[in-house]
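Next up: the structures, one after another.
Please treat every number below as a calculation from the coordinates, not as lab data. Predicted model, so just to flag it, every value in this text is computed and none were measured. Cβ atoms are built from the backbone, for glycine too; each structure is taken alone.
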Structure I
Amino acid sequence: MLKGITKAGLGEISDDKKFIELAAEFGFQSVDIDAKSFIDAYGLENAKEILHKNNIVIGAIGLPVEWRQSTDQFNADLPNLAAAAKAAAELGCTRCCTYILPSTDLKAASLMSLAVKRLKICSEVLGAYGIRLGLEYVGPHHLRTAWQNPFIWTQQETLDLIDAIGLPNVGLLLDSYHWYTTGLTGEDLVKLSENQIVHVHINDASELPIEELKDNDRLYTGEGVIDLPLFLRSIKQTGYKGSVSQEVLTPNAPNQSAEELLRRSKLGFDKVFGEL
């Protein structure tokens, strides 16, 4: 598995080249960035060279399509997907991810129907470029009632959605915070096959009752109470060899520099990966 990093929790790093160089400096092997924006800024060949020079790969891109809202919004965003997929493929990235909120103001059955249809369309576009789509369930309890009707918030429900979409390039984005806040165990991960896992996020949680943990109040890897070595060991047993990308959502912007936060992140990764 590759030690990966996202910009979440690192403060303001607007330049992808700088982000990649810093990631490499602190021992990370992958970054999650927008491949198309990176190519637009530096050109394809320069972008490839920056990645190669720093021995960094792109772990995953985000899905540039808002599939949860109106048909007009979905149709307006959909043309962006092919260009995003093409850019990712040109830079050797084979994974794209999106999240599923655990409640909705739509009727749950209506959103499920839309999710299956729209995510299937997105998956077909991505598949044409050799890219897999990872679906992330969201575990924190407060979001389950943030909107009118409950929706998908468990690993099994997400697997059911993936089964309904019915395409081989669709799988899970596993996040340690959501794994923890839904009360899952290592056994829930070990029973997965490698081809069911598209991408992995890692972060940590405060010592609070699970029901009180907020989605945007996470800790850096290795600084909380989640059994992250168990999380990673269980995923490793499936045969997964992709990126494990830190994503730390916080209520306020960090006041440390990106360098300090990356050093802090490296210490956490060293601690957790050292126990595998």
Structure II
Amino acid sequence: MPPVFRFAPSPNGHLHLGHAYSALLNFDRARETGGRLLLRIEDIDATRCRTEYETAIYEDLAWLGIAWETPVRRQSEHFGEYRAALDRLSALGLVYPAFESRAEIARLIAAREADGPWPRDPDGAPLYPGDARSLSAEERERLIVSGAPYALRLDMAAACGRPAGLTWNELGEGGDGERGIVPARPEAWGDVILARKEIPTSYHLSVVVDDALQGVSEIVRGHDLFYATAVHRLLQVLLGLPAPVYRHHPLIRDEAGRKLSKSSRSTGLRELRAAGVAPAAIRQLVGLG
């Protein structure tokens, strides 16, 4: 079977040089290996994603000379598949609703930090500090029926007690230079959110479901997602999904060393194209000349 690659942007802004680098790496790897390249639109966040940005993604990738298979998978059309995966995890007793608002969580963290530093995940965000796991089934049902908003979280301690020796195969280079078989430590992320009341999925859940359903065998993406791979490997094992290999690449940064954002107009592909920059020059700019 030929290897399968994917580029999976979110249509919440215009693409920049960092996106171009990742998309070109996937395209080049597919050509080098005789593999397939898929395009996936990760549009689960209806409040930020826009049709015009999705159209712009197609235009910018075509301008770069990148070809992909059709039809394109749009996550917003597959909520039922994510709900089915969530139901499987719930049946294992690994999911619970947490009802604290963001403001309440911030207050809980501040109270915890009065006694010393509160642990943070690899991205620097504080771990979930609440005690929703201890709510009775009756109290959870009462809050849900009342219409209270909630997030569905993974019981990380219970989930990590199931697989042993969790690892992944890293073909690129991780945050600390890791290559080869890398130990996965999902517990560093705490009780991650898998879905919310209004959205039956999250990035972590949808990405592992999509990759499995689409048969993605090699995932080429940025260093910023290296540590999140531990959560993805855990979910793959819990859901009985195949394990792809991973190739994390360096990020394209601005002059100050910051990760590019979609508001970086100086590195936006549309701005560069309007200025007369050619696709070949984009390859040069990201180091793929």
Structure III
Amino acid sequence: MKAGFWVAPEGAEEAMTIMPIGLDEGVAAGETMGLGRLAHKSSEDLIRRCASVGDLLLELADALARQKASETGRLFDITDRSADERELLDQALGAGEVSGVVALPDGVTAQISESTMAGLWRVRFSDVDDRLVGDYLEIGAIPEVVTRAAIVNARDVSFGEAPEGAMNVMPLLAEIRARVAAFAPGDKSHIVNFSLFPMTAADMSFLQASLGEGPLSLLSRGYGKCRVHATATRHVWSVQYFNAMDEIILDTLEIGGVPVVALAATEDFRDSSERLREIHEAYFQ
């Protein structure tokens, strides 16, 4: 079981694997996708058969050019597109730095993957029998399902009497409760760094039990690896950074909105729009 605020489930040595539906192990480990795959001869046939995908790429490029990080995103439903069209989209868009899984209350699971164009996401929903029931492209700072899942069923800060051996957990929980109550959308998140905040084993166990485990996890492979887990408590997130040996080098709690490490910025949308137009020009004209 890993050290730190968020730990693997009992009996598991590693944190849960986060991999979007249909993404193979090679890609999950960092295999490049996107332009290189479109250059294959087999893709030429797909491009000829799926001209409408080129039209969709231009629509996405236009939407990205207009998008701002602070604004509600836009959805493009591709559930009913053919298998060939979705395969071509996989090849054109690739897999980016952020992926995640969201457990919804009705048994549906949403798996998300940022494309190689930051701010352009693939969101796929599967039912309790692991059947694909929805497939979307979404433009935004983070898919809406992430924001909603972290709030809709979250609870307020609640805790009981201090456990034996407690040192700092009670004042920390009181601070978390006050900051959650004061938080408003758009406010800067408050960060608790456990490297600088001494906690006994009893403190950490009580903190984990009091905040609970939430319905979603995100993984960012940008500059190093970062795992983000929503707690069951509204606006409280575990954010952990790992080194190349998969050891935690920074263990924090963030009180606020979705942690910025997982978010696309406004300048990302502009860059992504330009890259999509380049892909369209190179392969669909």
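Quick rundown of the values:
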| item | result |
| --- | --- |
| Structure with the greatest value (metric mean projected area of the Cα convex hull in nm², set I, II, III) | II |
| Label whose coordinates, when Kirkwood radius over Cα pairs in Å, for residues 211-258 alone is calculated, return 12.1 (choices I, II, III) | II |
| Highest-scoring label, criterion being FRET efficiency 1/(1 + (r/R0)^6) of positions 75 and 235 (r between Cβ atoms, R0 = 25 Å, to 0.05), among I, II, III | II |
